[in-house]
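What follows is calculated from the coordinates using simple rules that are stated; it is not laboratory data. Note that this is a predicted model, so its numbers are computed, not measured. Cβ atoms are built from the backbone, for glycine too; each structure is taken alone.
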Structure P
Amino acid sequence: MTLFEAYITNLGKYNKGELVGEYLKFPTTPEEVQALLKRIGIDGVRYEEIFITDFDGDVLGLYDHLGEYENIDELNHLACVISELDQSDLEKFEAVIDSGEYTGSVKELINLAQNLDCFEFYSGISNEEELGRMYIEDFEALQIPEHLIDYIDYEAYGRDVRINEGGHFAPGGYVFNNNSSFIEHYSGLEDIPDEHKVFSMPKLNIREQMAAYKEVIDRSSLEGERLHPRKEVPER
């Protein structure tokens, strides 16, 4: 299952005015990463650096919080963690992202996906009137005599609930932080499991290595010529 994809770009060629890149789908594998890098000219000899020029995907709002120099292993770890969520938790994850909590970095997003029990989410609740009606009719937050039920201002009650809870209406429903203890399971790259690490330079055969080094040497010679042109010796 593809959760999101990133357009991986050859930075060296980009700096020369060429946009050379491809979309990489996450979660991914070491084989897929190496094959893509090779296709866009990243070989660890001629070109070594990449950056990301675009994100897309099915996790609502996620790619709005990802940057151009994200770590590929960290992105893959994020995708693997998200892929373990069931549909209801995925909707909750999207709702919290929409609220703006824990979206400042890939690290925060990974920890958010592992702490969704810190949030309550009510799918399909899109406004204060629906929120108030759910709390009164379904949760029985107030004991209302039957002859007064038609006089309840559900919207006003729902507004008070939202303000008191610090809740947020996301595209998929209503979400709020229940103030449970948020545990930082992931603190940095050293916490990425080996099975989620995917980035390495392509393996070149001898012929490819020779061609790569020859191109680097030729390029260096040309740059040297431009910087230090030969002086013509006047004829005697």
Structure Q
Amino acid sequence: MLVSGVVAVSIRRRRPAVAAAHVLALTPWVVLGSALHVLYVVEALPAPLAPFGGSPTVYLTTGTLAGGAWLAADSVVADGERVPVVVAATGALLVVPAVAAAVATGVSGAGASWSAAAVLASAPIAAIVWRTLGRIEPRIAVTGGVGALAVYGHALDGVSTAIGVTQLGFGERSPLSRVILDLGGVPSVPVLGTGWPFLLVKLAVASAVVSLFVPYVREEPAEGLLLLGFVAAVGLGPAAHNLLLFTVTA
């Protein structure tokens, strides 16, 4: 907690440059948080580290690590344009052993197959939604890759959650999500089963939020992109958690 406070204060004082590239560079760190929580769930974290992988502590843990890496890169790297590369590369270097450790606990063939299906199905869905948004509101282009990542992250969360519940028998912890997923009289569709309304809700909410962020990003790019990055993380984090959890436990 103390370390997190120190990092937050240091970032506030230093005020590193913030552009879309910096926010996108945090993507591996979001995945790292998901991997750490999966390790916690399958009890594969060493005892001293286990408390840092539980929910909601894992969000603080990952945020502190990512913030520290960003501060370090901003302080050491002379070329400011290379800071996002360093931040992303550092996160990726930590993600690889975390995912490898999770996979080492065992792999479910069915879970891995459905996880791959979720990734493949989400890409065209997100692309169609993003292109449609651009036609309806051309100014949404100002959100750039961060806006697109928000849409994709929530599409992947919607698809993976629907697959997990209807195809793999997983439960959903969020009460509101359970209400949507438990709707009666919903016809089944390929891959998503009866969970497709959940995907539609996720896409609608994500699209609305990204659209609402357009004026904010135009007027306050740094703050707007950071908050939109948080919106993306709220979708991408649970999605990555779903995919890895299905792969090792389904």
Comparing structures P, Q by relative contact order in percent (Cα under 8 Å, 6 or more apart), which one has the largest value?
Q
Ranked on Rg/Rh (Cα atoms, Kirkwood Rh), which label among P, Q comes first with the largest value?
P
P, Q: which one has helix-only ellipticity at 222 nm (-39500 (n - 2.57) for each DSSP H run of 4 or more, over all residues; to 500), as calculated, at -24500?
Q
Origin of the derived value 3.5 (distance in nm of label points 7 Å out along Cα→Cβ at positions 62 and 78; candidates P, Q):
Q
For structures P, Q, which has the highest computed value of distance in nm of label points 7 Å out along Cα→Cβ at positions 110 and 126?
P
Among the shown structures P, Q, from which was the value 16.5 of mean count of other Cβ atoms within 10 Å over residues 46-53 calculated?
P
